[in-house]
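So, here's a batch of structures to check.
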Structure 1
Amino acid sequence: MVLGVFVLAMLGCAPSHPTERDVVGTWSTAHNFGRETITLAADHSYSQSCTATSGSLVTNTGRWTLVTAQTAGLGSTLELQAALVFVTAFGERAEAPTPRTVQLEALRNWGRLELSFNPDLPGFTKQD
């Protein structure tokens, strides 16, 4: 019984090492102020948008790279160059998003691939 609970807990959230083909597509996450979407293209370009609940829209583009983890226990990292960070570490809307390199860790959350930017907040999930 205890072993079964342990195995289920371990399957809940685990590092993942997806291929580039696995990450190409549209990913989104909901924030308390709106929805953020990132579309990763096979040519390593991306488009990023954040639609606030008020209806305002901010868009951005850049390049991405998938980096394989060199440390055991960590998932691969998706790096977005010149990405905008719309949310603070506390889940609130960032006042003035500025471009910077953003790292999203690839995790398996109950079997589904997720790109995590903060372990305390929901990550990006694939939409297609």
Structure 2
Amino acid sequence: MTLICVPPGDLNLAPPRAHLDILSAMKHSHGERTLAQTISDIEDGIAQLWVYIEDNQHLCTVVTRVVQYPNKLGCVIEYAGGESILKVIDDIKTIEDWAKERGCTDLRILGRKGWSKVLANKGYENRYTIIGKEL
């Protein structure tokens, strides 16, 4: 089992269902970005595409983004989708290490409440409650 960051210039190496995984995660993002915008950001190196492979099968997809805040550099997991997304939790240290190598001092996950429950034993805490409303 391996969580792999697909190089921006080699998106043709991403499994075909990666787009479907991203789209499934985007259902909960209230139209913040389109798939085309996200893929463009990945191609430009602004966002990162991660795929989880086990026994030569693509099980899930994650999209991260490095964000420069006024006082620190952070990494945000923006989208995570696929049939076995909980496998990423076992291997989240791969993303943490990747972010640290790039100078990030924080990792945030934008997602539903369930993430705080399943990641509590890995040192994550529910820092914020983000709610929204479509107008």
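To which of 1, 2 does the computed value -7500 (helix-only ellipticity at 222 nm (-39500 (n - 2.57) for each DSSP H run of 4 or more, over all residues; to 500)) belong?
Numbers: 1: -3000; 2: -7500.
Label of the originating structure: 2.
Of structures 1, 2, which gives 25 when relative contact order in percent (Cα under 8 Å, 6 or more apart) is computed from the coordinates?
Numbers: 1: 25; 2: 22.
The read-out comes from structure 1.
Please state which of the structures 1, 2 yields 14.4 when mean count of other Cβ atoms within 10 Å over residues 52-59 is computed from it. Kindly include the intermediate steps, with their values, before the conclusion.
Values: 1: 10.6; 2: 14.4.
Comparing all candidates, it corresponds to 2.
Read-outs throughout are calculated quantities, based only on the coordinates presented, and are distinct from any laboratory measurement. Here the structure is a predicted model, which means the values were calculated and not measured. Cβ atoms are built from the backbone, for glycine too; each structure is taken alone.
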